[in-house]
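These are the structures, in C-alpha cells.
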Structure I
C-alpha cells in the first residue's frame, strides 16, 4: 500500500520524483524518501517521517542532483513509521531499493543474511531484498540478472525498483501481486505504482504483468522479461484520463470534489451502455451474452466499500433478474471450503483493480469450476481486469480521497447494468426494465439535485461535531447504504459508527439509544417504508435523536428530536444510489468540523495491495 516512482531521464529527476510522490500520497503517507545517483555515480538518499511535504522541506535545504533516481511513500506494514524504516533501503553505499507489498518469507532470509555478516538497520522486510540484491550483484555484476535471481526466492507480493551505482544509467523493476507500470517518454523512461504519478511527464504506459521484470536504461528501449526470463513485447497504451482529474479544482478537499463529480462520472458510466429500453449486454464484452445466458448463480467478491456495493446488488439481482446471489468479503472467501454450484458467475469489484485480497480471491476461484469471471473496475490496465474473462469499466476517473465516493456510486451503476442484462435474458418484465432504464437516464440530474442540499447538510453536521458514536439504519437494499454511511463517518471523522437493519433494533442495538446517540436513517418511498417508520418510533420512544433523509412524498414530520431532509422522488430501484450522496456529504462536513485529515485519514491507505 505504498507508492513507487522511478526515473531515468535527461534532466534532474528530483522534481519528477517529488511530484510523483505527491500524486501517490493517497497510497501511503507514514514516511517518504528519494535515492538519486549523482553524475559521479554516488548514491545519495533523503528520507523523512510524515507526508511528502516533510521530505520536500529537507530536499529544499539539501537538494539531490542526478538524472537517475527512485522514490517512495510508505504505509507501514513491517516496522513503525520512523526514518530508519522509511524507503529507499540500501545495502552499503552502492544499491538502493523501494518496495510495495509484503515479503512473507523475509524472516528466514534475514537470518541467512545475518549469518553471512549483513547488518540490518530497520525492522522492514524490504531491507532483506536490498541485501539479497547486493549479494547477487556482487556475483553477477549485472543488475537485471540480480533482480531476476532474487525475485525467484521471494514469497509474497511485491513491486520493486532498484538502482546500483555500478550501473548508473539503469533502473530495474519487478512486480508480483502489486502494481507497477512503465512510463514511456521521449528519450526517458519511468516507473510508478500508478500511471497518475507520471502524467506530468508522459501519458504512454506499459502495464507490467504478473512476474514481469523490466529494465529501463538511458538511450535504450524498455526491456520486459517474463518470469521465465524470456523477453516479451508489452503494448504501449495511452492513459485515458486527463491530468486535470488529479487537482482539487477549487474544492477544499479531493473528497468534496469527487462527491460533486458524481453526476458527470455516472453519465460516463452509462454512456454507450443503454438504449431507450435496454441495457446493452455487449458492454460487458463480446462473450458476455453467451456467458450470462448460462449463469445460474452469482458470487460477488469484494472488500470495504466495494463489498457494500455487492450487498446492494444482491437485492437487485435476486429481485429483478431472479438469480440467486451470494456476496463475500474477499479477505475471508478463500479461507473456507467454497461450494460452487454449476453455472456460477464469479464477480469481483475493485476501484483500483489491484486490491490484494480481491485479486487473490480471483486466482483462487480459477481452480473452483466457476462458469466465468467478471471484473467491475475503474482501471483498464489493472491486474483484476487483465485476469478476468469479462470486464466493465466504471469510468469514475482517478479517485484521490481515501474514503471512496464516486467509485462506489459508479460501481452501483455498473451492477445495475449487470442486473438488467441478466434480467433481460431471464425473462424480466419488459415494462419494469424500461422504467429502470429511463430512471438511469435521469440519474445524473437527480444526483445534481441532491448535491444542491450541500449547504443544508453542512448545517446539519453541526449536531454531530461533539458526538462520539452514531447509529445508521436502513431496510432492504438500503441496509448496505446504512453500512456505507457508517463506514464513511468512521473513516474520516473517527466517530464510532455502526449500521443495522432497522428491524434488528429490538434485538439488541436499542440498548444503545439515548440522547447522546444520533440515529441516521434513509427513508425512500418503498414497500418497507411503514415498517421503517415503526422502527424509527422505537428510537424516539427511547429518547434518541433522529436524522432522516426521506423521499419528498413520505409522511414523516419534523418534531423535537426528529430532523427530516427531503429528497426528490426516484424509482425505488435506484434509490440506494441516490441516498448514498447525502450520507457522503454528512460524513464530509462532520469531518471538516472535527478538523480531521479528510483526504488522508489516519491509518488508512487508498489502494490496499497487501493482504
Structure II
C-alpha cells in the first residue's frame, strides 16, 4: 500500500474526543530502554526528543535496571514529587527495587528502571501463573525468559498501581516493544486494567528463526503452523508471549509491510498500523559540510588501508572506493552470503574490464574472537614508525632549509639530501626493511575463536587479497569505536568515510544500517525484503537516482540477485567522481523524510487508536 494512502487511512481511522481535563499519560516500555543490546535501543533513544516535544512530562519510559548502564545513562531522583516518582516510591515501600529519574539522553525524559533480580526468586511461581492464566509453556526455556518474566511482573505492578491512582484524572496508554517487555501487557488485559495498550513487534521470533534456516521462507509463509514451528526451534515461551501480546493488545503494530505479513500468519491477527523507524536528522547549514566530513573520515580509513595492505603491495588510493556492510552476524538473513557472491563477480568484472579502480570491502559484525591479530597490529605500528620518522626528517630538513635559504646568496634550491642526518637515513631504511613483507594482507583483522561462513567463503573462492584482485576484503569481527586501535573512529564517522553501504538482506523487518547511510549522505544498497527497502519503493519511483539501490529478492533466485547486486556495484564503480558527489548530495537531501519529527505522527495515531478502542471496550 502506498505510504501516502496508508497515512491517510490511519488518520481517518482515528477521530477521537479526548478528555478535556488533562492530556493522557504515555508509558513506553522496552527491554532496551537504557540498555543497549540491540537495534530497538536506537529506535527508542533516537525517538525520545520527538516524543518529549509532543508529550512533555506526560511521557515516561520503563526499562530494566542494570547497574553498569544505569551508572552511565541514568540520573536517579528519589525526592521528585511527580506522580511517576510517587508510584515508584509506593512499590519501594513494599520492598521492590523500582527507581525513578531521568534518562541522560537528548530530551532527558522521565524514566522508571526496575531491578528485577530479586524477583527471580519467585520466577517458578510466575511461570506457573503464565501457564495457568495464558497457557504459555516455559518448559526448558532459556534464562532470558526467566529474566523477562521477573521484569514483566514488576512492570505490571507498577502500571496497575499507577492506573488505580490516576486513571480517573487522566487517560493512560502503555506502548510495549517486543515480547521481552510484554508479559505485563497480557496480565493487564486479562485483569481488565483501565489502560490503553499498543504492542509493536520489530521482528517476529518465528520469522527470524525460520528465515535463517530455510531457503524459501517467504514462499512457504502462508503454510506455517506457528505452534509446530515454535516447538521445532525450542522457542515456545517466546513465541507464545509474543502471540498473546499481539492478540490481546488494543493496537497491534509493526515496522513494515514485510513484517505485517508474518504477523498475520504467526499471530493470527492483522496489524492495525505500520510504524516506520526514523532517526534524529542533523542537517548542516553549509550544504558542503557533510562532503567535507566524508573527506576527513576517508583520510582516516586511508591510513588504515595503508597500514593493512601497503606492506605487501600498494595501489593508487585516489582510485579506491570503500564499500562496507555491518550488523548482527546472521550470514543468510543479513545478506552476507549474497554480498560476498556479488563481490566475487564484481572482482571478475573489474579485472576483465581493465578498470584502474580498487574496491576495499569492510565487513563489520560481531563474532567471538581471541584478540586482534598481532600481525595486523604490528603492521599498523611499523607504519606509524615510518610516519613519525618522516615527520622528524621533515622537521630537520625544514630547519636546515630555512637557515640555508636565509644565509645563502645562491638563489638555487640546495640539495635537500644534505640536510638529512645519517641517523635518520639509517632509521628510515631499517624501518622500511622491517615493514616490507611478501605475505598477503590478512582478510580478517582478528583471531577468530572458530572459522565461520565468511572465512570459509574466502578460502573456497581464493579471494585472499591477492595483488591482482581488484576487490580487497577486510573482515572486522568486532564493533568499530574510537577506542579501537585499528580505526580510531566512531561507527558513524566510519560510515561517513565510506562510499557505499551494502545491505541486501533476506530477512530484515526494518533495517537501520541503510538508513544510517542515507542520513549521513552515503549511497546504499538494500533489498525489497527489508522494511526500509519496501518503504523506499513505496515512497518514490526514482529511488536509485537518489542513491538508494534495491535488490529484488522477492521474485528472483539467489544467482540472479547476486548478478543484479554485482551489476549495481559495477555501475557505481564506473561512475565519475563528480557523479558520486552529486549522488551523495541527492541521498542526503532525502534524509528529512526519516526524521522522527515527521515519523512520530504514525505513533501518535497508534496511541489515539488505543484510547479509542479502550473506550469502546474492543479487544
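Here, each number is a calculation from the coordinates, and none is a lab measurement. Please read all numbers here as calculations on a predicted model, not as lab measurements. Cβ atoms are built from the backbone, for glycine too; each structure is taken alone.
Using percent of Cα pairs over 48 Å apart, single out the structure from I, II with the greatest value. Ranking I, II on percent of Cα pairs over 48 Å apart, first place is II.
Set I, II, criterion distance in nm of label points 7 Å out along Cα→Cβ at positions 192 and 256: the highest-scoring structure is II. Each of I, II could give mean count of other Cβ atoms within 10 Å over residues 312-319, but the derived value 13.0 comes from II. Given a computed value of -15500 for helix-only ellipticity at 222 nm (-39500 (n - 2.57) for each DSSP H run of 4 or more, over all residues; to 500), which structure among I, II does it belong to? The read-out comes from structure II. Looking at structures I, II, which one was distance in nm of label points 7 Å out along Cα→Cβ at positions 160 and 208 calculated from, given that it came out as 0.9? Label of the originating structure: I.
Structures compared: I, II; top value of distance in nm of label points 7 Å out along Cα→Cβ at positions 280 and 408, i.e. the largest, recorded for II. Please state which of the structures I, II yields 12 when relative contact order in percent (Cα under 8 Å, 6 or more apart) is computed from it. This value belongs to structure I.
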